[in-house]
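So, here come the structures, one by one.
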Structure 1
Amino acid sequence: MGKSLLVALSVAGLLIAGCESAKKQSTSEKKEVHGMKWGYKGEIGPDRWGDLSPEFKLCKTGKAQSPIDIRETKKGKLPQIEFHYADTKLNVVNNGHTIQVNYEPGSYILYEGKKCELLQFHFHTPSEHLFSGQAFPMEVHLVHKCEDGNLLVIGVMMDEGAEHELIKKIWEVMPSQEGEVTKEEVKINAMDLLPASRGYYTYSGSLTTPPCTEGVKWIVMKEKIEVSKDQINRFKSLYDMNARPVQPLNDRVVMESE
C-alpha cells in the first residue's frame, strides 16, 4: 500500500480544497482559517462565523450564500456540461474539515464557453443542498477553477443504496488523522461520481465555509448516486456532521435544465 505522511495545510490549500469552494471539518469540530478557529457547533458554529473575524463577515452579511434549499426553479435550455476527466492517482487528504481527493492537472469541464480545471473533490454529511426540504446522507463537491479565475463547484447528492466502487477505493486508504495524506498508485476517475443523467440546477452562490466568499458558480446535479449504509457510516465515524445550514435565496433565481 502507499505511504502516509503528515502535512500542514495552508489556508490557500484549504480554500482550493473545499467548497467551499472548496473545503470542511472533523470530529474536533474546529479549524483555523486566517488564524481563526471555526467549526460546526456551539460558539464557533455556523451561526457565529460572521462574528469570529472581520474576514468572515460575508458569512453573516452576504446576500448570495450557499448552500440553499432548491425549491422553485426556472426551466430553460441550459448549456451541456462537457466533461473531460482523466484518471488520477489517489491522493487523499484528511484536512480537518473533510476527506478530500486532490486531482492531478489536466482534467476539466467546458461550460458556457469556459474551461474549468478540476482541482479536487470532497464530501459533506449530511448533504448541504436540499431538494424541496429533503436532505440526503452525503454530498460530494467537485471543485473547479475556471479560466477567468472564478470557482465552479459541481454538487452530487449521495443516497443510501448499493456500494459505490470508487468510494470503496477511497475509503480503503482514507486517513483518520487531521493533516494526514495518503498517496497510492491506484488510479480513479471522477467521472464515476457523476449520475447517468446530466440534468442539473445552477445558481450563483458562495463558499460554504469561512470566509464565505461569493461569486461561486454552483451546478447541482438533479440525479443522485448511491453509496452503501456502511460507506456512509464509515465517513461519519470521522466527520459526523460537516454541513452548513441552508441560506436565504433572496432575489436569486435557480435555473433548471430541461
Structure 2
Amino acid sequence: MSIHYNKTTPSEHANNSFNAILALPPLLNGHPFIANQRWLNEFASNAIPPKGIEYQGGRRLGFFYQWLWQQLIVHHPCYELLAEEIQLSVDKRTLGAVDFLVKDLRTGEVEHWEVAIKFYLAFELRWPGPNARDDLDTKANKMLTHQLMLSDHPAFIDQYQAQFGPISQRRLIMQGRLFYPAFSDYSGSGIQLAQEAAQGLWCYSEQVARLNLRSIAKPEWIAPPRYRQIAEEPALTTVSNPTMAIAPDDKVWFVMPEHWPHSSMKKP
C-alpha cells in the first residue's frame, strides 16, 4: 500500500489520508505501550475506511490526524469508540485530555489510546521537530509517562471507571517520518526507533537550489504526493520557513531555514 498521494478534492484528500495512516509504520519501539508494526498491521487488515467524507475541523495537522483515527475506530469491526477527548481536572486544575477510550469487541477490554503524527529531524544527538522546541525524546516521554497515565490517575478512576470500566491496555500510536541530514552525519539521539519508521532527508535552504525539489503544503504531509503530480510547481530555491518537499525520485525532504534549529527554539 503506497503512502504517497496527491491532494485533490477534500473527500479524496481524506480518503488518501486514511489509506496513508493505515500504511504508515510507527516511529518508536521498545515500550509495552507503543503500538508496534504488528499491531498496526492487524488493525489495518480489518479496517474499513469511510468513503466520501470531508474533514471540517481545525487547521492544525494534529487535529486532522486525530479525526482520521477517530473515523477509523468508529468504522472498525473490531473496536467500539467509547469516548474521546476526555478532559481531566482536579480542583479546577487541568491535568490533560484522554484522546480515546476504545473497547476491543473481541475481548471486551477497555483500552486508552493516544495518537500523534510527528516529524523529526536528526540534528547532532537530538531529534528536534520543525519547531525545535518540540523533540522526539521529550514528546515520547510525555506521552508514555503523562498522557497515557492519565487513565491511571485517581481522578480518572473516580470520575470515569464506573462508567467505562477499568483500563486493560494503553497504546501510543505515534506515526510520521524521521529525516536524516543529506549533507552531514548527524544521527539523532539514542531513543529506540522502529526499524520500519518512514524516513526522509533534510537540508538547509542554501543547499536546496541544485536538488530540484518541489514543495508541498502542510495538509499533504501525512500523504505526500508523488513528484510527477506536482511537477508543474516551481523548484525550490530558498525557504524562510520549514518546508516539506518532494524530489524527482519521490523521496520526501525537509528544507530548513539557515538558523534552524536555534532560531525556532526562541519563544515568541
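Descriptive notes on the structure:
- If P(r) over Cα pairs in 5 Å bins from 0, in percent, for residues 108-219 alone is computed and equals 2, 9, 17, 18, 14, 12, 9, 8, 5, 3, 2, 1, 0, the structure in 1, 2: 2
- Read-out mean count of other Cβ atoms within 10 Å over residues 52-59, computed value 18.2, structure in 1, 2: 1
- Of the structures 1, 2, the one that 4.0 was derived from, the read-out being distance in nm of label points 7 Å out along Cα→Cβ at positions 84 and 236: 1
- Comparison of 1, 2 by FRET efficiency 1/(1 + (r/R0)^6) of positions 36 and 212 (r between Cβ atoms, R0 = 25 Å, to 0.05) - largest value held by: 1
- Test item: helix-only ellipticity at 222 nm (-39500 (n - 2.57) for each DSSP H run of 4 or more, over all residues; to 500) calculated as -3000, pick one of 1, 2: 1
- If Kirkwood radius over Cα pairs in Å is computed and equals 18.1, the structure in 1, 2: 1
- When relative contact order in percent (Cα under 8 Å, 6 or more apart) is computed for each of 1, 2, the largest belongs to: 1
- Entry that produces 1.00 once FRET efficiency 1/(1 + (r/R0)^6) of positions 92 and 188 (r between Cβ atoms, R0 = 41 Å, to 0.05) is calculated, selected from 1, 2: 1
Rule-based calculations on the coordinates, nothing more; no lab input. All of these numbers come straight from a predicted model, not from anything done at the bench. Cβ atoms are built from the backbone, for glycine too; each structure is taken alone.
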